[in-house]
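Down below are the structures I want you to see.
No value in this document is a laboratory result; all are computed from the given coordinates. Note that this is a predicted model, so its numbers are computed, not measured. Cβ atoms are built from the backbone, for glycine too; each structure is taken alone.
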Structure I
Amino acid sequence: MSDSVALYYHIPFCKRKCIYCAFYSVPWATEEVKDAYLFALLKQTASFPEPREITSVYFGGGTPNLFGPRRLDKLLSEISKRFHLTEDCEISMELNPGISCFEDLHAYHMAGVNRLSIGMQSSDDDTLTLLGRNHTFLDTVNCMNDARKEGYGNISLDLMFALPGMDCGKFEKTLSDALNLEPEHISAYSLQLEEGTPLLMAKHNYIFPDEDEEEREYQLLCSRTGGAGYRHYEISSFARNDHVSRHNMHYWQCRDYIGFGPAAHSYWNGKRFSNKADIKEYIKEPLISNDYDSAERLSEEEMIEEQIMLGLRTDEGVKASLLSKKKVSILMEKGYLFLNDNRVRITERGWRVSNSIIGFLLA
């Protein structure tokens, strides 16, 4: 299992781009473009030599459910032919609840998808409109109910906090509404102002919460999910009944993963590399769209730094032997780290300042 590989497929299509989104996406693509993109993905999939077991396949976006069941079924069939998927392989798909329907959910399930990640973001419809989302909270409820009727037993909800005009009261309502839907997993992210997004360019039109308010909302998130039986296993991730995201843990544990599609990243054979963020070039020649040949293999020192940087994002932490005892002691006295079974972990208090903690340990 430790030598297994995860696969990521970027499905960049969306109806319109949300004002905060910096991910590579292609709004309003034609069906012809989607068919050409499927052919390119099939071509790259068929060409990749990877004999190790695949324990996770993740379809992210964009809005993967705009790709349609027919194309996803063809892609999963090719993946099953070319790779050795374990019997319990986690096959995840991100879903926009505003464009899902029961028939499609059934078709995705029959194709092999066994985990859904639904982009709820908020239960406040005015906030969803402000963010440019094309769904309501009722759409999320209906999507969740349809998924349960179809038999999905592993569902994650994506939430956002520190949003314009939001306070702890509004966020607590979103949390309560999300927990009432009883997902197996919750991912929650604070809003970030990303370069090139409409939100950043028009930031003077919005009132954003200050750091203290953001901290209060994060602490509320941690306490409410913990009280509901969710394990806080990664800075932004909460799971109950051991439903951690196998795919994301591949990233945090520095294990190999392969990205397919424009802008997809990979860590494979000791190299980190990525595909160019250009769907036209990818469709034209998917086999030469990445920078693998020019990427340098990570040195042993770089690999250790990555183990520290990524491992401390999780409740598994890192081996104490990888860190300076003096620096660990300083941070333990401040209440940011704790030591258990010869592993150093960040405390709940330290999660919010993890970047500073990791930077101090690596300096």
Structure II
Amino acid sequence: MNLKPEKKLGFGLMRLPVLEDKSIDLEAVCPMVDALLEAGFTYFDTAYPYHGGASESAVRKVLVERHPRESYTLATKLPGWLLSETVSAQQLFDEQLEKTGAGYFDHYLLHSVNRGNIEKYDSFDCWNWGLGLKAAGKIRWFGFSFHDTPEMLDELLSKHEVDFVQLQINYLDWENEAVQSRGCYEVATKHGVPVVVMEPVKGGTLATMPEAAAEILKSHAPDASLASWAIRYAASLPNVMTVLSGMSNQEQIEDNVATMKDFVPLNEAEYAVLQQATDKLVELKMIPCTACRYCVDDCPMSIQIPDIIRCLNHTKVYGRSGDMKKKYAQLAEAGSPASACIGCGQCEGVCPQHLEVPKIMEEAAALYEEQK
């Protein structure tokens, strides 16, 4: 089986449809999986913490038990933050194999490598351990997902042997100083390491953007979805082997399949149009949250951080804070108000976008809560 799939679109199993009790809607996911496979798309990406730990088990039900093992490639990731003297990488890997029932993983990654956790991956010798899995036939390809600077990526790729790297790349983050998509992509390319793209639509931001930016794209291609621009942008990069899309419904599946089944790279005129849309989005100064929800899982105050940020972004775009106060009140009731933030920093430590979340929560509290 080749490292690079024939078609560049992959299914990120991070934002699956859910039922009222927040469990994954397996009946809705099955036809989504089937439609992708029927269209020739074979790459499926999950991880230990997705959907509160339920994504890997869902993979077993919707994919592994329903399709021949050789008909798809499966990627998952080692949650390095769980490693300890009593929890080894091998124990976690064996648990993942059991949950998915896959027998082996095609692509296996060290999850979300950055300066905050690199010491743990190093101290438990995860790099050599991963190569050992490959030598033993437990995985086919070894890599890591990455959220840090190009300089750190250069250091890692100079030091460690990997088959691929997973990077956050989209047209809004290409020149973003916090994410540095361009710099990281260029480092991977310099090292000859293929790239898997995550967050091509930036957590949905580039699929449901403000009208001022959306109109720029719509005026150029009225029939093209906003998401299709973002997917094509990432897929047009020569060193990209797969573009992951965290699809949540059948409509998104159909749109992405239509975009990528007979993929056409962007041309110069389209790049120019995207730059205009990017400039407009930058002007709005929206908070660059991708709603990955890593910050929510261990928040001691149960604050619904990404949802509150969505309220703030709506206000930044439309300038009417009153419209969001009712929504904010519902979020506060379901979890806790932004003012409940104790500034523990847990959220900042896991945020791939490096957001100063406590400061953002202060902004939300000042805007939406009654001041005493």
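39, 29, 24 is what came out when Cα extents along the principal axes in Å, for residues 165-276 alone was calculated for one structure; which of I, II is it? Display every interim value, and only then the final one.
Working: I: 47, 42, 23; II: 39, 29, 24.
Only structure II yields this read-out.
By the measure distance in nm of label points 7 Å out along Cα→Cβ at positions 173 and 197, tell me the structure among I, II with the highest figure.
Details: I: 2.3; II: 1.2.
Going through I, II one by one, distance in nm of label points 7 Å out along Cα→Cβ at positions 173 and 197 peaks for structure I.
Among the shown structures I, II, from which was the value 2.2 of distance in nm of label points 7 Å out along Cα→Cβ at positions 5 and 157 calculated? Intermediate results must be reported in sequence, preceding the final value.
Working: I: 3.7; II: 2.2.
Label of the originating structure: II.
Tell me which structure, out of I, II, gives 56, 22, 16 once Cα extents along the principal axes in Å, for residues 269-340 alone is calculated.
Working: I: 56, 22, 16; II: 47, 28, 14.
That value comes from structure I.
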